[in-house]
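Scrolling down, you'll hit the structures one after another.
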Structure 1
Amino acid sequence: MRKSIETLAEGLGHPEGPDVLPDGRIVMVETYTGKIVAWSAERGLHDYALCGGGPNACTLGSDGAVYITQNGGTAGAWKAEVMGVPSIQRAWPDGRVEEVVREVDGIALQAPNDLTFGPDGRLYFTDPADYQPDDRRPGRVFALNADGTGELLEELPAAYPNGITAEADGSIVWVESYDRGVYRKRPGAASALLTRLDEGHTPDGLKIAANGDLWVTAFMGGGVDILAPDGTHKDFLETGGVPLNCVFVDGDLVITDFGDITEVTAAAPMDGRLWRVAVGVAGQPLFRGAIR
């Protein structure tokens, strides 16, 4: 599948985790600058909040705050000049940034990556270690309750759980970048492998279409893999570049892209882009929640 791509913004430093604010602006993180930024047709690209370290993804809460996975200041070999604390943060519309948690059920967070609210109002997030394929550490998936307590849902040996999303029946779906796997955990059941993407298609972020299909950004794969709910591969949206994450907006797919790179180094290239692709597909509405 090939579609026309509109570039909304460029010159971004590792943009990830896009979502839509109540006023229609696209909000996303810039890992390399430690910022939350926003974009609109009227204002263009502009700062939303400074959270420091290495923000890795964000999602809007029902309380109007933007919830953030703060990995502490890492992106592979890259390290922030001023490191932060691995945690879940939130940024308010006035720019205030607060730490929500830095540990869950007595477990210190390693490098939170992606997050989603579920239909139960809980905040689910992935927590891998640094991305080091030659030195793999355990990865984790957590659930955080509205009162700030939480639980470890999965501990995954030698794994890098990355993008995560929630289905309407309460199932949680995440991707694992080392083995190119897509996993689902239904309520009260063990997680199960749905499929593995093709060689060279490292899954990064994902969202769910209204028909239940999974749209998975393929890091270094030059596009987005489209999977049926049972994991069957249906199509591939060619984009070029290095798509990182995505969100459906009014029948379009908004994608955060790393830029035209072939490897990730300790440098911090400001070559990322925000794309809008007219795919003619409605997204499953995102669930919202808040942590008190």
Structure 2
Amino acid sequence: MPFPANWIEERLRQAQHDRRLAHAYLLVGELAPLRALLGRLATQLLNAAADGHPDFHLIQPESKSRRLTVEQIRNLEQQLQLKARQAPLKVAGIVAADRMCLGSAEPANAFLKTLEEPPANTVIFLLTDRLEQLLPTIRSRCLVLQVAADHDHSAAAATAPTPAWAQTWLTVSGPPADQAYRRANLLAAHWKTLRENIERQSDEKHPADDDDDAAAAALEAEYLLARDNSLRTLIVSAWRDLAREPATRIVGSLDDLRYALGRNVEQNLALECACLKISGLIDHGF
């Protein structure tokens, strides 16, 4: 579901005000508009022009092979480990992030630790026009936002219907404990259905796969991506459909859930913790 750039700018402005910025955003769309959007977002977050700002760090493919190199990633990580010089936070941009996933994907693997344990007071933006070429481990650690092309800034892009299952999950009512219980059960059931559908489709396509280990790994990777997509659907739907206070609480808790799942915290435990946090029954998650 693509969103107009100005909608994304407004949502990040609100997230910054509420101190609920995600640690990493993956912006997907045409690279030229994405670069312009990155400049505006960085300027907004830094409260100063991003161009030449000491707390704005940008890398992009520069080698003859048009790849992002391990050296570029290492240099960026070193900069992000330092304290911000002028602004309250640091902003990093990786243009054509899919270019670090080519071949053995060594640059992407080198960057995973930074995404898993982001430096304090840092917001990272990854830009790509080839989402399918990014490693699932990279995608799952970012809040993914599809950015509408300049010629597609219609209101419909930001008001597409919320899926019925997501609408049911977002509008759960009742006492806080009941809300947490119902939300956890609803999302667990949705994930169970996702897994069953993936397994059924795989059996239909490959009824006799000799490499059981490889098939199981492929199924698990597809499920993890589908699970993460479901969380992204809830996040963008909450941003768009709910009032500021519940949206902020839900988005923050779901982002924490995605982070916990990315660190391989047991699924049901992470889910229950997130739903308790949404209901205000605990103060923090993983």
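No lab work stands behind these numbers, since they all come straight from the coordinates. It should be emphasised that the depicted structure is a prediction, and the values quoted were computed from it without experimental measurement. Cβ atoms are built from the backbone, for glycine too; each structure is taken alone.
A value of 1.02 for Cα Rg over 2.2 N^0.38 Å, calculated from one of 1, 2, originates in structure 2. Could you figure out which one of 1, 2 the value 1.2 for distance in nm of label points 7 Å out along Cα→Cβ at positions 91 and 115 was computed from? Structure 1 accounts for this read-out.
Each of structures 1, 2 was scored by FRET efficiency 1/(1 + (r/R0)^6) of positions 83 and 99 (r between Cβ atoms, R0 = 25 Å, to 0.05); the highest score is held by 1. A value of 0.45 was derived for FRET efficiency 1/(1 + (r/R0)^6) of positions 59 and 203 (r between Cβ atoms, R0 = 41 Å, to 0.05); which structure in 1, 2 was it taken from? The value was obtained from structure 2.
Assign the value -17500, calculated as helix-only ellipticity at 222 nm (-39500 (n - 2.57) for each DSSP H run of 4 or more, over all residues; to 500), to the correct structure from 1, 2. Derived from the structure labelled 2.
One of 1, 2 was used to calculate distance in nm of label points 7 Å out along Cα→Cβ at positions 147 and 243, giving 3.3; which? It was calculated from structure 2. When FRET efficiency 1/(1 + (r/R0)^6) of positions 123 and 163 (r between Cβ atoms, R0 = 25 Å, to 0.05) is calculated, the result is 0.95; to which of the structures 1, 2 does this value belong? Working through the options, I get structure 1. For log10 I(q)/I(0) by the Debye sum over Cα atoms at q = 0.16, 0.30 Å⁻¹, for residues 75-130 alone, the calculated result is -0.60, -1.30, so let me know which of 1, 2 that is. Going label by label, the one that fits is 1. Given a value of 18 for relative contact order in percent (Cα under 8 Å, 6 or more apart), calculated from one of 1, 2, which structure does it belong to? This figure was derived from 1.
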